[in-house]
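**Q** Several structures are given next for inspection.
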Structure 1
Amino acid sequence: MMIVMKPGATPEEVAAVVGKVERIGAQAHVSRGEELTVIGAIGDREHIARLGLEGTAGVEKVVPILKPYKLASREPAHREDTIVEIDGRRVGGRNFSIIAGPCTVESRDQTIGTAHVVKEAGGSMFRGGAYKPRTSPYAFQGLGQEGLRLLAEAKSETGLPIVTELMDARDLESVLEVADVIQVGARNMQNYPLLAELGRAGRPVLLKRGLSSTLEELVMASEYILKEGNEAVMLCERGIRTFETAYRFTLDLTAVPVLKEMTHLPIVVDPSHAAGRRALVEPLSLAAAAAGADGIIVEIHPDPEEAICDGPQALRTDDFAAYVERLEAVASIAGKELSAV
C-alpha cells in the first residue's frame, strides 16, 4: 500500500502513520517530495487495510499497489527518476556515466595506468575486479585483498570512485573499505541473502541482470536491496543467453526503455560482456546511449592480448578517449550530459 499524505501534513502526523504501520509488523518507507509525503507500507495487505488509515489525520488517500515490486515501481510515489549520487558523480536523470577499467586487477602498472587513462578521458568511475566469478574453478579468481589495495591506490591517485564486485558476504567489510559502488554480478543476481546484506550496508549497488532472467526478476531482485533501506540501486543490462551463437550474449536494448517504464532506478548497460568481441563494443555502446541508458560500464586494457581474462572484448586504452567523445555525442542527442568531475 502507498499512503499519500495531505499537502502540509505535519511531521507528527507522518510519524503517527508510520507508527501504526510498524505496530502490525509491516515496514514503512517514507518518501518526502516538495509538496507531498508518501509512505510505502510493505507487508500483509489485509492487515494494512484493516488499519483504516483513510481516516487518520493528515492522510489524503491510500493507494493499493498491484506491482509485486513495491519500492522499485514508478507508481505512485516515484514518478521521477532516481538519481544516485556517488562522490560528486550523478547516475540517472539527465546524467550519463561512463564506468571503465579492466575486467580484473592484474598488476600495479596495469591498474594505476588504466585509471589515469579513464580520468584523463573524462570517465566517471573506475571499475576493476579484485574477486572474479569464473565458469571454471581452475581459472584466475582475482587478486583478492591485494587487488583491493591496488584499487584503493588508483582512487587515491586519480580521485575516481571505485566500482568492484562482491561475491561473498564474508568479504563485505574489506570491499566496503575500498568500493564506492558494489557490483553484483549476473550469477549472483538472485543471491538474496547477499542482496539483503548490501541493502543493510547502505553503499550504492550496481545490480546486473542474470543470464536467463526476466526484467521482472531483475527488478524483484533490486527489491531485496531497497527493502532494507538502501535506495542507491542501479540496474545493469549485460546481455542474456539466447539461441544466437554469433556473439557471446544477446544485448537486450529493449530492456532500457521497458525498465524505464517499470522502475525509477537508473539503467546502466554493459556492452563488453554481451559482445565478447572488441569490434562490437562501440556500436553497442552507442546504441545503448541512443536508447536512453543512464550509463555504460565498459572494459578497457592497455594490452588486451596479454589480459588474464576477457582480453578479446576489452577496448584498448589508446582508443578510449576517442570512444568517450563519440559516446558523449550520442548521449547528448538523447538529452543527457556526461557525469564527471
Structure 2
Amino acid sequence: MNGTYQEGHTVILIKTQEAIEEVGLKIGIIGTGAVGSACILSVILRGCAREIVLIDKARQRAQAVAIDMHYGSPHSPTVDVRGGDYADLNGAAVVMITAGVNEKTGGAIDRSDPAGRLRLLETNVKVYKEIVPQIMKSAPEAVIMVVTDPPDPLADITRHLAGHDRVVSTGTLLDSLRFQVHLARKLSVNAASIEALVVGEHGTSQVFLWSSARVGGAPFCDLLEQCDAAPAAFRAQVESEVRYANITIIEGNNASQYGIGMTCARIAEMIMRDENAVVPVGSYNENYGVTLSLPSVLGSHGVKRILQPEMNDEERVMLQHSAEKLKSALRGRI
C-alpha cells in the first residue's frame, strides 16, 4: 500500500459541506500516492468529514491531486482546496499514514516469500520516524491510522513514537471483505450476507476462521458440503487468492489501492462518528504482546474493546504463530 514521500511539503485542505453537524471534523492523509489518492476520494464520496488535510513531500503532486478532485466536486459535497503543512493537522480527529515504499517498489511481490509485506518494514520504519513526531506536534489527540505496509508492526512503531494507544492499523478488515466476497461467489449470495473473518497479521500468516463462517446463521462449511464441492481444495484456493490478492492486483495495475481506499474511509467514518462498530482492525493486544487483528469495538478514541471470536484448536494455534511472526519482525526495533 503506497504513499508518496519525497522532497518538499504540501498540504491540501478539502472542506465538505456534508450532513455531519459537528464543526471541525477533520481527517489528515499523509502521502498522496496511489493509496493516499484512493483514500481521499473515498472519504469525499462518503462525505464523512468537513476537512481533509493532504500532506506530501512532493508539493506539486499534492496540489495536482487536490485540483483533479476539485474538478469533480460538482458531483459531490462542495470542496475548497488550499495549501499548508503539518500544522494544519491541528484539530484532526483521524490521521491516516499512507506514505512509504509499496510492495512493488520494495520487492514484496513474490508469493513464495514467507516474509511477504514484512520485507518493507525496515525501509518504512525510517519514514514513520520522520512523520509521527510531526503529527504529535500538531494533532496530539488524533487517532492515527496506519495504512502503509506492513501495517501491524508499523502500528507498534507508531505507538512507541506517539506515546499513546490511539493507534489502529487497517489490519485484516480488507482481507475479511475479500474472504466474504469469495465465499459469496461460491454460494451465489450477496457478500454482505456472509459473516467471515480473517484475523492475525495483514500478511502471509493471516488466519481464516472457517469454523465460525456463517451465511444467514448457517455454518458455511455445512453449506459447502451441500454444494457437492471438495472442501479442502476450495479452502486452499480461497486462502491463496485472498492471501495474495494484493500481488494479483499489482500484477495487473501496478498498485493495490481502491479496496484499501474504501476500507480506510469506512474506518475513519466509524471513528469520527463514534459508531462502536465491530470490525477486525489491528491494535495492540496484551494477550499476544503485539498489534494484530481481532474483532474490535471501534469508536472516537480508536479501539475500545477487543472481542475473542469463536475458533477451533487449529485456528488458535495459527493465530499464536501469526503473533510470534509479528513479534519476531519487531525484535530490536522498539
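**Q** Tell me which of 1, 2 gives 2.9 when you compute distance in nm of label points 7 Å out along Cα→Cβ at positions 233 and 249.
**A** Going through each structure in turn, the value belongs to 2.
**Q** If you rank structures 1, 2 by distance in nm of label points 7 Å out along Cα→Cβ at positions 65 and 257, which sits at the top with the largest value?
**A** Going through 1, 2 one by one, distance in nm of label points 7 Å out along Cα→Cβ at positions 65 and 257 is largest in 1.
**Q** While we're on this one: Comparing structures 1, 2 by distance in nm of label points 7 Å out along Cα→Cβ at positions 57 and 321, which one has the largest value?
**A** Working: 1: 6.5; 2: 3.8.
If we compare distance in nm of label points 7 Å out along Cα→Cβ at positions 57 and 321 over 1, 2, the biggest value is for 1.
**Q** Another question, if that's okay. So helix-only ellipticity at 222 nm (-39500 (n - 2.57) for each DSSP H run of 4 or more, over all residues; to 500), computed for just one structure, reads -10000; which one of 1, 2 is that? If you can, show how the numbers build up before the last one.
**A** On the way: 1: -10000; 2: -13000.
Corresponding structure: 1.
**Q** Please state which of the structures 1, 2 yields 1.4 when distance in nm of label points 7 Å out along Cα→Cβ at positions 25 and 281 is computed from it. Please report the intermediate quantities before stating the final value.
**A** Working: 1: 5.1; 2: 1.4.
Computing distance in nm of label points 7 Å out along Cα→Cβ at positions 25 and 281 on every structure in 1, 2 gives 1.4 only for 2.
**Q** Given structures 1, 2, which gives the highest value for Kirkwood radius over Cα pairs in Å?
**A** On the way: 1: 20.8; 2: 20.0.
With respect to Kirkwood radius over Cα pairs in Å, the highest-scoring structure among 1, 2 is 1.
Bear in mind these aren't lab numbers, they're just calculated from the coordinates by the rules spelled out. Quantities reported herein were computed from a predicted structural model and do not represent experimental measurements. Cβ atoms are built from the backbone, for glycine too; each structure is taken alone.
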